[in-house]
Every structure is written in structure tokens, then in C-alpha cells.
1. If you rank structures P, Q by distance in nm of label points 7 Å out along Cα→Cβ at positions 10 and 114, which sits at the top with the largest value?
2. Of the structures labelled P, Q, which one yields 16.1, 48 when Rg and Dmax of the Cα atoms in Å is computed from its coordinates?
3. From which structure (P, Q) was helix-only ellipticity at 222 nm (-39500 (n - 2.57) for each DSSP H run of 4 or more, over all residues; to 500) calculated, if the value obtained is -8000?
4. If you work out mean count of other Cβ atoms within 10 Å over residues 18-25 for P, Q, which one comes out largest?
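Nothing in this text is a laboratory measurement; each read-out follows from the coordinates by a stated rule. Every value quoted in this text rests on a predicted model; they were computed, and no experiment measured them. Cβ atoms are built from the backbone, for glycine too; each structure is taken alone.
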Structure P
Amino acid sequence: MPKLTQSEVSTTGPKLWVVLARAHGALAAYVENCIAAEGLCLSDFMVLEVLLHKGPMTISGIGEKVLLANASMTAAADRLEEKGWVVRQSSENDRRSKIVALTREGRAFISELYARHARDIEAVTSVLTQREQDQLRSLLKKLGFSAKAATWHRAREPRPPSPKQSSRERQRG
């Protein structure tokens with residue numbers, strides 16, 4: 001029987017997942033290496049980038065944007081404050097809450113760094129045409145929304161009994 005070529009093998013969900021995970025891993029490693037070469041960890045870069053594009057925010061607000069826990073956010077804010085790139089100010093609405101804002105030096109630093117970061121990303125993604133980039137973005141969003149919806153529905157489904165449960169436990173539900 002002749003061996004099938006790569007183009008004759010259909011892509012399945014599991015195959016797509018592996019390719020997507022590997023592509024993400026390679027891109028993430030590239031970005032982390034570029035950021036590390038600038039003497040910054042990725043979480044600190046993400047905090048500075050959010051402040052550059054969204055303006056002053058609370059620690060929890062930044063954490064929601066960059067997907068970091070409050071404890072990690074506090075540590076990042078401490079490191080960035082020590083370098084003179086951010087300041088914490090009291091919130092006008094809630095005195096218990098602190099607002100994190102870029103300093104002039106921090107804005108200059110992250111503006112220049114973000115421009116280099118954007119060029120680095122463009123260099124890697126330029127292997128795709130603009131049409132392919134637009135198409136990939138649209139397809140990834142579609143896939144992400146599907147996964148989010150499936151997660152939401154699955155979380156609300158009743159779970160079947162575990163094979164390890166006794167018959168009494170199954171009856172109690």
C-alpha cells in the first residue's frame with residue numbers, strides 16, 4: 001500500500017492541538033528570549049506594556065489583563081518601582097486601592113522596548129502574507145470562542161459517576 005503524503009493526511013483535532021501547542025511554545029520562547037535579552041522578565045514586560053497601552057490601573061486590573069495573580073503582580077510592581085519605572089498612587093475613588101502608573105523614565109523605556117518587540121514579532125510572523133495573518137487571526141479567534149463555549153457548557157453538565165464510586169455513592173448522586 002502506498003504511503004500517504006502529508007497533504008493527503010487529514011488534520012484532526014488532536015493533530016491541530018499539537019501543532020498549535022508547538023507553535024505557541026516556539027513563539028513564546030522567542031518572545032521570552034528577546035525580552036530577557038533586554039534584562040527584563042516577561043511578567044515585568046507585560047505589566048509595563050499594559051500600562052503603556054491602557055494607562056494607569058490598579059494592581060488587580062493589571063493582573064486581569066496579563067493573567068497574573070495579585071501576589072505576582074505586587075512583586076512585579078515592587079521590582080518596577082525599584083527601577084523607577086512605575087509609581088503607586090492612592091486611588092481617588094477608593095483609598096484602600098493603589099493605582100500603578102508609568103513614570104516618565106518608565107514610559108520612555110517601555111516605548112522604545114515595545115517598538116523593538118513589535119519589530120521582533122513582525123520578523124517572525126512575516127513568513128505569512130497579510131491575508132494569511134488576517135485569516136489565521138480570524139480562525140484562532142473562532143477556535144478560542146468555541147473552546148470557551150465548550151468549557152462553559154461542560155462546567156454545567158452533570159458529571160457521570162466515577163468508576164471508583166460505590167453503588168451507594170452513585171445512588172446518592
Structure Q
Amino acid sequence: MSAVEPLHHVIREPVPGDARALEVAERECFPDPWPGHLILAEIHACGRFQRVAVSPDGDLMAYVLGVWQYLDLHILKIATCPPHRRRGLASELLRLAEAHAAESGGETVTLEVRTSNRPAIAMYRSLGYVVRGIRRCYYGDGEDALIMTRTVGRGSGGPRTGILKGEDR
């Protein structure tokens with residue numbers, strides 16, 4: 001029997017009342033957390049893809065915040081709160097984002113990840129994300145970010161162009 005208990009959770013859109021829990025999670029999950037006013041502004045923004053995973057008692061477990069940039073759903077934030085890591089929540093949230101992007105006529109889902117975050121990079125690769133580039137000194141502490149993308153829309157089953165298909169380089 002596994003030491004990790006099965007997850008019981010609900011995935012829903014965030015509401016303004018989630019802002020405080022998201023702010024606390026930001027501080028737990030990132031060395032450069034977003035302040036509460038930015039999180040609240042994001043919750044109120046139109047044209048976004050946002051989901052939170054909450055336990056049956058309402059505790060925040062994980063979240064994803066994304067914004068459309070033309071045909072790309074750009075993931076601004078994705079995190080799992082420390083007690084709930086390595087249980088597939090981030091993967092589940094990314095799959096929902098990918099399905100939303102494809103259903104909405106989008107072509108790709110893109111995110112940035114710290115070059116030192118090996119577990120996240122490995123997870124993204126396992127989900128079909130490929131490195132498309134690097135953003136030098138992207139984070140406040142000067143660390144670089146990998147730009148990782150997954151094709152989800154038309155032509156996602158095969159190469160569309162050499163530009164979007166990283167394996168063709």
C-alpha cells in the first residue's frame with residue numbers, strides 16, 4: 001500500500017475569497033512571490049484561464065493562472081502547496097489548461113521555469129513540453145528561465161513547422 005493517501009479534491013475557478021490563500025501559497029512555493037493585490041487583480045481579470053484545486057474542507061492544494069497571448073495560453077503561475085506535492089495535481093491542472101486551450105482554438109501552452117527547478121522541468125518534459133528558448137536573468141535573483149511549450153491545437157499530432165517543433169532544430 002502506498003504511503004501517499006488518495007487525493008480528494010475539487011477543481012474550480014478561483015474567487016476573490018481565495019486571494020489570501022493564494023498569497024500564502026505564493027510565499028510557500030516561490031522565492032519571488034506575487035503580492036496579494038496582483039493575485040486579486042488576476043482573479044478579476046477577463047480572458048484568463050484560472051483554476052484552483054481545493055480539499056473537501058476548502059483548503060488550497062494547487063493552482064494555475066494563465067493568460068491568452070494570441071493563440072498561446074501562457075501559464076503565469078502553477079504551483080502545488082508543499083503538503084500536496086508529488087500527487088499529480090500540477091499535471092492535472094496543466095492537462096485542464098491544455099484541454100481549454102485546444103477547445104478554445106489555441107495552438108500552444110507555454111510557461112517559464114527556473115533552470116534550477118529540475119523536478120518541475122522533468123514533469124513538464126513527461127507531459128510533452130519541450131524547451132523553446134531561454135530567458136536570461138528572468139527572475140529577480142538573476143536566474144535564467146527555460147521557455148517550455150506544448151502544442152495542443154491543430155497539428156498537435158505532428159510537426160507543423162520547424163519553428164514550433166523543437167525536435168526539428
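1. Working: P: 4.5; Q: 3.3.
Going through P, Q one by one, distance in nm of label points 7 Å out along Cα→Cβ at positions 10 and 114 peaks for structure P.
2. Q
3. Q
4. Structure Q gives the largest value of mean count of other Cβ atoms within 10 Å over residues 18-25 among P, Q.
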